[in-house]
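Any read-out appearing in this document is the output of simple, stated calculations on the displayed coordinates, not a laboratory observation. Here the structure is a predicted model, which is why all the values come from computation and not from measurement. Cβ atoms are built from the backbone, for glycine too; each structure is taken alone.
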Structure P
Amino acid sequence: MFIEPHITLFDLIACLSDALDLVSPAVVNHHKQVAYIAYSLGKELDLTTAERSQLVFAGALHDIGALSLKERLDALKFDNENLHMHAEAGYTLLKTFKPLANAASIIRHHHVLWEGGKGSQFKGRPVSIHSHILHLADRISVLFDPKQDISQQVGLIIEKIADQSDKMFIPDLVQAFRSLAVKEYFWLDLSSPSINSVLRRRVQTNNIDLNMDGLLNVACLFSQIIDFRSHFTSTHSSGVSACAKAIAHKVGFSYRECRLIRVAGYLHDLGKLAIPKEILEKPEKLTPAEFAIIKRHTYYTYRILESIVDINAISQWAAFHHERLDGNGYPFHLNSSEIPLGSRIMAVADVFTAITEDRPYRKGMKDCEVLKILQKMADDSALDSMIVSVVKSNFDDINSLRKEAELESANKYRNFLNLED
């Protein structure tokens, strides 16, 4: 029996931020550092608790629209002014989720330069001071080198930022930073390995508790962020989620458990955010080294989600979808007695979705081919034969639900590609 999970919006955003920053050693903790700097600047400027919390959310997700490794690394160049596309993409991804709508607006303009006041607008739209705070926080973070002692960097960072007063940055914000920069705790917090707990304490008074509906909505949002990185996978997680829920219902899961496995379906490929888009979209056969990188995604999914105790079942169901009953799966090589039923369902849902859905480079397989592959994998102890039997007995219903979910996701993906001017 499952207890209703108690999860905060911050905890899930922190998980997503961790996933985003796994794509390269060059960006480890970058999102959380930006969140912390933005929050601290907001406090220095006497912004409200709610405003500071939105700055944390915006900072933790500010580069969410940078879908490739190149985009992420380009964003780390201090003087790069050509970064508006990923800011717009981030806004488009987040704007429809009400708790993050304000953060989305902040992210949208976080690379607008001040230019003596010209930056108060961008393309005819007003640019809030919060976006300029986020821009300053982002640029401070990219100047910070975690490999060097922080005390040896402070003077150079202050000098670099001050030199851009009234050019890149609003002078009042630069002055707020100068006042903040003399406080040793600020730099020690920024370089602390415990920056996540520091941030959690900052937003504690204005955090949002998620009920099951909220959890489903956030998980659906996450699935778009995961899948929209590549046209090859643009609808995959929504299809897996729909299949997993349908199979779970057929094998006797309760209503609550079916909703939980739907969340797990949305999150099962969360770890792919740590995989460079260039590998995900490589048209040629992957090298052994590249395939080894791909295989890490389930490990990352598990480690990212395990920090939230109340979704332990979800993290197992999501992350164990490449384990096999014979112990030859990955990354944990669990045997049949160690693989939960939810994970077995997810494994079948993942294979079913992958081979039935259309991909840009091939059409989905015919029904008879799908059933052959599933049965062969069950015979080889890769998949649970009981669950495969359930799929065979309910093929049309499950496939119909997959198509319906993927059609809805495809429409969202088309809207994402046609970013607003």
Structure Q
Amino acid sequence: MILSLDLGSTSFKAAVIDENLQVHGFCARELRHQFAPGGKVELPVAEATSAARKAIHEAISLAGVRASNFQALAVTSQAQTFTIVDQERGPRIPFISWQDKRAVRTAEKLKKTMPDFSSQCSFGSFSPLLQLCQLRHLKENQPRVMGAKTLMMPLPTFFIYQWSGTFVTDENIAAMTGLYSLVSRTWWPRALKSCGLQAGQLPEVLPVGAVAGRTNSGGLEIGLPRGIPVVLAGNDQTAGAYAARLEESHGLLLTLGTAQAAYTYQERMPRSNPSLIRGPYPRHGHYQMAADDCGGNLINWAKSILAGCETDEKFFSLAAHSPPGCRGLLFEGNNSDVPSASWTNIETCHTPADFARSVLECLTRRMLVIARRLSANLESTPVLLAGSGSQNPLWVEILAKTLGVRVKKTDGRPCVGAARMALWTIQNNRQ
């Protein structure tokens, strides 16, 4: 059995998965982030730790599996979220979420001093979500946070350190920080200098799918025995693509999650592109991805302000009562540095159903835009759907009509992809 952990943006998910990739126990624990003016989005360390432990304990309990039956722990995660840890006193700050936008001005400054940035990083352009920008922002505004004895820990690294004692990350995660060079395959000295960091303050980088270490006494706290391998399963989008076996189908994977993403497998490392993300894929090959901050988070916001839309079920049920086009009502979301959204063409004939459906139509139009960025031929390329939104027939129907193609739902669950990586690693090491 594999214990698989997906450290997502909305919730932490744990699953007990067998060698046939069948799920025997699953639990998701929602996260409560802290939001504040100026773009602040943080996740308290205690909140993250509690959510991970509760999800794991409940998944194991539901599966009814003994600790001795586990072969490995596999960890996949949202990519840019991190904290600073003092080696003697523990975490110095909450986890800074990838959704945090406080480093906007810092990103603009760094853009002028690092003209070769795009050739080094997964991202083709500067963004305030990069750890490079967030760490430089901390250096300028909270200089006492980072000292000689502090460590920069990406979200998955923090938990792996707790449960195995190893200070590591994988290349898939590292390349999305802005601190790692895809050219030299090491932490990028110029980026580290700009943040006042030494290479020893960042985790060792291993290939995605590699064994980070083995569980120690810390693993006992989450119900795992000592000595089982901990597998680095990369960012959640890559783990989802690996679950969908994208390297076999060479399809276009569209993920309808907290954010929307379009993802393709590539034999060779794609060239840098300002509007795309690239990086290593498990075992071999590479990936290219286009992402949109708007997704299920926009639906959650709409649910909170529209009458009769308190739950997902009510939201989608209401939206189904509006005709295509929403009688002329338009909704647009803005994922710029200052997030905003608005309805236009509002008339007295419009109902809450029109307002709800217009959000879905907006999201599908945006998905069409990011899918086209990958230059995929939608008519000849298999189009696969994953993410929680893919389970909603109305959203899928609107998306298929917007794209003008047939779409196929696939098992793109990051937990399953992480387990698949772990199983391959275990089997390969036995040979």
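For mean projected area of the Cα convex hull in nm², for residues 249-344 alone, the calculated result is 7.1, so let me know which of P, Q that is.
Among P, Q, the structure yielding 7.1 for mean projected area of the Cα convex hull in nm², for residues 249-344 alone is P.
Comparing structures P, Q by Rg/Rh (Cα atoms, Kirkwood Rh), which one has the largest value? Can you show the working numbers first?
Working: P: 1.00; Q: 0.96.
When Rg/Rh (Cα atoms, Kirkwood Rh) is computed for each of P, Q, structure P gives the biggest number.
Which structure, out of P, Q, was FRET efficiency 1/(1 + (r/R0)^6) of positions 169 and 409 (r between Cβ atoms, R0 = 41 Å, to 0.05) calculated from, if the result is 0.55?
Numbers: P: 0.55; Q: 0.85.
The read-out was computed on structure P.
Can you tell which of P, Q yields 11.3, 35 when Rg and Dmax of the Cα atoms in Å, for residues 289-328 alone is derived from it?
Working: P: 11.3, 35; Q: 11.9, 36.
Value 11.3, 35 for Rg and Dmax of the Cα atoms in Å, for residues 289-328 alone corresponds to P out of P, Q.
Quick check on the output: -10000 is helix-only ellipticity at 222 nm (-39500 (n - 2.57) for each DSSP H run of 4 or more, over all residues; to 500), derived from one of P, Q. Which one produced it? Present the calculation step by step, with values, prior to reporting the outcome.
Details: P: -18000; Q: -10000.
Going through each structure in turn, the value belongs to Q.
Any idea which of P, Q comes out highest on mean count of other Cβ atoms within 10 Å over residues 105-112? Display every interim value, and only then the final one.
Numbers: P: 26.0; Q: 16.2.
Structure P comes out on top.
Going by mean count of other Cβ atoms within 10 Å over residues 305-312, which of structures P, Q comes out largest?
When mean count of other Cβ atoms within 10 Å over residues 305-312 is calculated for P, Q, structure P comes out on top.
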